[in-house]
1. State the single structure among 1, 2, 3 that was used to calculate semi-axes √(5λ) of the Cα gyration tensor in Å, giving 41, 32, 17.
2. Tell me which structure, out of 1, 2, 3, gives -18500 once helix-only ellipticity at 222 nm (-39500 (n - 2.57) for each DSSP H run of 4 or more, over all residues; to 500) is calculated.
3. Using distance in nm of label points 7 Å out along Cα→Cβ at positions 176 and 216 as the calculated read-out, with 0.7 as its value, let me know the right label among 1, 2, 3.
4. With distance in nm of label points 7 Å out along Cα→Cβ at positions 24 and 48 coming out at 3.6, pick the structure among 1, 2, 3 it was computed from.
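Read-outs throughout are calculated quantities, based only on the coordinates presented, and are distinct from any laboratory measurement. Just so we're clear, the structure is a prediction, and the values are computed from it rather than from any experiment. Cβ atoms are built from the backbone, for glycine too; each structure is taken alone.
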Structure 1
Amino acid sequence: MPRVIAILLFLLPVGADAGDAVPAWIIRLPDSVPTAFVAETSVAVLHRFDRDARGVTRVAEDYMSIGKGGIGKTRLGDQRTPLGIYFVTEQLDTSRLHEKYGVTAFPLDYPNAWDRRLGRTGDGIWVHGVDRRNGRRPRLDTDGCIALPNERLLALEDTFEPNVTPVIIGTELPWVDAAAVAATREALEQAVTRWAAALEEGDMFAWLALYDDDFRHWGMNKQEWSTFSLETAGSRDIAAVRISDLLLLADPVEAGLFLARFRLEIVEEGGATVTALRRTYWRRSESGALTIIAEDSG
């Protein structure tokens, strides 16, 4: 039975025209992700970007406080705000918590797979409000969280969707030509497509070749991961692989590191279907080749 791969790549462009300057870290927003946030720590501003008819547009900028220790969280208790790509996991009722958390709070998924790869520890990084009695907080004033004025957080409340909304935390947001972002987007889409096609075709040699020699996952190195994959994914009789809701973001710290987050649907020959969210971290080599350096679910 011939296999036909389905890669669903419907999207809005990041910029309207090739000459437009666009945020370098937002490469592709699918229909399922209407809003992305960028925390620009050098100027203490949280930017809100929405998808619209032109692509991605900045629609709000809000003052924020970050950790007392500054940026670059590496360990528990350092009071630093982490740098990287994170996702909102839930919304918390702060009515019974300390007043410093304000009207509501949205935990982020620090540490992510890349943080864990680098040995970073700690948890409890939130986007939250401020003490109703004290108003605006200094720029460096949290235990590592991002704090917004209560009225602004309430205005943004509906845009923080659990397991959907990304929050990119970096130092200084670069704006680049739209053509450069479009080229990166095309290269990443092609890489993800090759990954899915090799899996569907059962070509484990081509599939594993997309994993970097320095790949690590679940405590396994590349060789151990390859053996495990051959015994699991390589033994499945796959009829189709479908990818949808493809989100592409550039890491704000590591040059040439990108996150591809997508919904993966695997249809087996017997008709059984497995669906899951997958995150793959792609690293671009000096030659321009893209390989997976880390991955995670969710």
Structure 2
Amino acid sequence: MNREAPILDEIFRKVDRIPNFPETAQRALHMLQEEDRVDFRELERVVRHDAAITANFLKLVNSAAFGLPRRVNSLLQAFSLLGINQIKFVLIASCLGEYLREPIKGYNLSPQDIWMHSLACGLMAEILARRAGLHRPENLYTAALLHDIGKIVLGLYVEGEIQELAKVLAENPDLTFMQAEWMVLGADHAIVGAELLRRWKFPKEVYFAVRAHHDESLMIQSHLAALTALSNALVNLMGIGAGLDTFAYHLPEGLLEAARVSEKDLFPAIVETFEKVENLKSSFFS
């Protein structure tokens, strides 16, 4: 990302409202890397120090989307009923809401829109990974859930200017959304999101997947990037959290092969994701 460094430096100099990713969550994710040796009591001790993460975690796991056999009232109960992958998913999702308190101007997205879109992408990624035979998707949930965090940064950076995106796309229907972002802003949300995650010291394969999720040449270069890009594309086509950019992207022919997903897996994955998203909506917004 060296070519974009001056632009990114200018953007990040002007953005002072993006707090660091919670240290509590980073510590917990590090502990969860040792999947066969996770001490749930120690994990609870770490997570419970952040009241907001704890509250969001319990609210999420008690939604119908996770299908727990009974309501849980403590982190330890939740950990004992969830798999390691689910704990990672809910932990990251619990942090994401803290960054979505205001509408994202220019993308026609409310906080609810982008939160549901991000959760849907995470759920879709989990389903596709399962169908692709990936039983330990180490960093997939992080990339899928945080893939659009660059929109939050750009929304803060440009405020009024980002409104020009709709006009540029309307006047130039052959442009991809990324090309329109470059024309108006001098950067795109995938590059900005990847740089933010790099500064937050996330693994390289995570910020590469975020960087690649709309780049036709990059998204097929790794399994993680391909799954992230495919999840986002399918959720966009489903209209979940759909904003200004929903259909203004191109996907390469080799994406399914790179994601190790067959075409016959797509419809069942869409149906399962839709059902889980509807359960989340009924738990949070009914």
Structure 3
Amino acid sequence: MAKLVPALVSRLVIIIPYAWLLFFFLVPFFIVFRISLSQTAIAMPPYTPIFDLAEGLSGVFESMRELSAANYVWLTEDVLYFNAYVSSVVIATVSTFLTLLIGYPIAYGMAKAPRSMRPMLLMMVILPFWTSFLIRVYAWIAILKPEGLLNQFLLAIGIIDQPLIILNTNSAVYIGIVYSYLPFMVLPIYSALEKMDHSLIEAAQDLGCTPIKAFWRVTFPLSLPGVVAGCLLVFIPAVGEFVVPDLLGGSETLMIGKTLWNEFNSNRDWPVSSAVATILLLILVIPIVYFQNVQSKSESGGR
């Protein structure tokens, strides 16, 4: 009996994450995928039922005859969706790179700060999460608009002669995404740098490395797990971002999140929008699988 309890506890620890993934990821994904194989209908909900369990197994097999990949074919024929996917990936990639450029020095400075100051610096990074994401994005509208705080400041100090047009452009989208997801980049990198053995830097400098060379030879490679984790935490939600491009971007800002919203709510085409969401999920799975492979190889190599 004494040996049975730890075994049950260990199995329960394993079962809970899998149950979470089953009920909150796989089941919703199956529902969305099922809708993507149906056809639009004037009904509520606005699609023909597929895999309708209310009619029993006979109804399920009967409805399977109506399965169709026409919505996915439609996505390949309409260039709008392809451009939306490409634009989303490009904007997310550039935003992730900019976030890394800003977030790495912040995390590096936090890791180099005295231990007594690190909790306060960590609190300052987390502090924006205490405010609603929507309110923070709305605040950037007041900052970036032609008569906003940024233009007033630049005009006052004489850097510009007329207001800059930043709002409703891709530049505003980059600013909004970088600001919104910066903590997701800083925290993993800080965690990796904070655990690093700083005696390795001293050893590298004793062997003739300059501080810059020691950084690129020792510090940066050891922080790569945090960099990769931070990039994924920024890139994945940025690809499907809707609020930032909708509020800060203009009519020419094309992202798959806005396209998905329009299909669901404006066009009421749930099957096509479900197909868009399914393909988006598959696009996001690629970097996740790549990260898992890199992690497994690094762990096996370390052993």
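1. Working: 1: 35, 21, 18; 2: 29, 21, 18; 3: 41, 32, 17.
This figure was derived from 3.
2. Details: 1: -5000; 2: -18500; 3: -22000.
The value was obtained from structure 2.
3. On the way: 1: 2.6; 2: 0.7; 3: 3.7.
Matching structure: 2.
4. Values: 1: 2.6; 2: 1.2; 3: 3.6.
Of the structures listed, the value fits 3.
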